[in-house]
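None of the figures in this text is laboratory data; all of them are computed from the coordinates on show. Worth saying up front: this structure is predicted, and the values here are computed from it rather than measured. Cβ atoms are built from the backbone, for glycine too; each structure is taken alone.
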Structure 1
Amino acid sequence: MTDDPQGTTHFGYQTVPEAEKAGMVHGVFTRVASKYDIMNDLMSGGMHRLWKDGMMDWLAPRPGQRLLDVAGGTGDVAFRFLKRAPGAMATVLDLTESMLVAGRQRADADKMADRLDWVVGDAMALPFAAGTFDVYTISFGIRNVTRIEDALSEAFRVLRPGGRLMVLEFSQIPNAALQWAYDRYSFNVIPVMGQVVAGDRDSYQYLVESIRKFPEQEKFAEMIRKAGFGQVKYRNLTMGVAALHSGWKI
């Protein structure tokens with residue numbers, strides 16, 4: 001997200017040139033790809049699985065739909081979608097090839113190979129024609145995009161009329177005491193966990209910082225409206241640790 005006309009943005013708590021952020025994010029996810037799923041389980045106490053199931057419950061996948069899952073490298077969301085929607089197709093797009101490799105190595109990938117495509121690409125410049133997809137999802141990825149507004153505009157472009165956007169992202173707890181406790185856990189435990197499990201403290205320090213720099217729920221909902229979406233709503237998950245945002249291309 002651009003913060004000034006000089007072309008700088010946030011990389012966690014650092015201010016960096018916009019042109020450098022994508023490469024820095026790419027480096028983070030290249031380094032953590034092989035441990036990404038297990039770290040998600042450890043960091044969230046397995047809650048991310050329930051959040052993704054809740055995402056599918058609200059999304060209600062239908063047979064024959066075409067899904068684009070952006071920043072979906074390990075396939076977690078795409079697999080859930082395809083299991084609920086017979087005859088549906090999914091394209092998993094990620095900036096980082098090693099994340100896609102990790103996804104293709106999962107057992108579910110073999111079972112669903114004829115319904116899955118894996119594409120290296122940028123959320124801000126999607127390599128698809130307008131009106132290609134029925135559903136666009138992005139889970140724990142949009143906060144890492146250099147210009148969030150551009151990613152939302154691209155989501156709107158590639159969805160057909162009547163298509164749906166759904167974003168799952170870490171968010172802000174609307175209770176100061178609980179947010180304080182969560183911050184203590186995030187900054188004191190998660191980077192250490194990253195060092196022990198993935199051998200990479202710095203990447204997980206960035207991931208924690210990136211959550212704090214992401215817009216709170218109402219502000220992000222307004223960004224979705226400005227991108228052209230209607231019927232924009234959100235639901236807090238686990239007291240606001242994460243939130244689901246939904247919008248429609250009307």
Structure 2
Amino acid sequence: MKLAGCSAVVTGGASGLGEATARALAAEGVKVAIFDMNAEKGEKVAAEIGGVFCNVNVTSDESVDAGFAKARAANGQERILINCAGTGNAVKTASRAKETGQIKHFPMDAFNMIIQINLVGTFRCVAKSAAGMLTLDPMEDGERGAIVNTASVAAEDGQMGQAAYSASKGGVVGMTLPIARDLMGEGIRVNTILPGIFNTPLLAAAPQNVKDALSASVPFPKRLGAPQEYASLALEMCRNSYFNGEDVRLDGAIRMAPR
């Protein structure tokens with residue numbers, strides 16, 4: 001797929017992996033719309049890349065519909081969707097308090113929240129974007145669009161406390177091939193990236209000794225991943241027309257320990 005001149009939507013595009021991808025797409029001549037709930041950061045990034053910001057909550061049909069309407073009014077129907085919106089938490093399935101011996105379990109509302117944002121939110125954006133892509137004429141190679149989702153290495157080797165997060169990201173991995181098959185007759189490709197430990201704003205606030213320990217745990221290179229490296233793979237998944245139905249780890253060969 002030739003990127004220049006295409007339109008794209010990047011969810012979670014105000015920071016981290018999404019911001020890096022939005023900037024990389026814009027640098028290739030793509031018209032970018034950023035979906036995010038952080039209006040201050042989102043507006044700033046959009047202004048810097050000549051894009052449009054849409055205040056979107058991916059757990060809401062109405063919010064996502066309004067976001068796509070605004071993005072398409074500004075940039076036209078998107079041919080590219082990059083899903084980076086997501087969050088996490090860490091709670092053991094069941095545990096015993098050391099001090100009191102009190103037993104508790106993972107709160108169901110907290111579990112469901114992660115599933116709704118990371119898994120259902122991703123699928124919501126995929127389904128609505130793909131429906132829009134069906135209205136487009138095919139490009140020279142028969143393509144109508146390309147979709148890249150974000151899972152995590154936790155989908156395959158989740159750590160303690162990551163039951164909800166791993167389930168949500170495992171769901172993203174699990175639906176990649178079926179969605180690619182659903183859309184194969186329409187020339188829309190679907191791939192997923194499983195990032196390892198990346199230097200995103202979430203980790204930027206961590207103490208240096210914590211970041212050093214995390215870096216040392218990566219086989220090679222012994223450092224945190226750069227958001228630009230995620231962006232590079234996301235763009236390649238869009239460019240390369242034979243890239244379809246794949247789930248690719250981007251992790252420096254790390255395999256996460258139990259804790």
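Laid out as a table, the results:
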item: Origin of the derived value 0.5 (distance in nm of label points 7 Å out along Cα→Cβ at positions 81 and 145; candidates 1, 2); result: 2
item: Of the structures 1, 2, the one that 26, 21, 19 was derived from, the read-out being semi-axes √(5λ) of the Cα gyration tensor in Å; result: 1
item: When distance in nm of label points 7 Å out along Cα→Cβ at positions 49 and 201 is computed for each of 1, 2, the largest belongs to; result: 1
item: For 3.0 (distance in nm of label points 7 Å out along Cα→Cβ at positions 113 and 209, calculated) the corresponding structure among 1, 2; result: 2
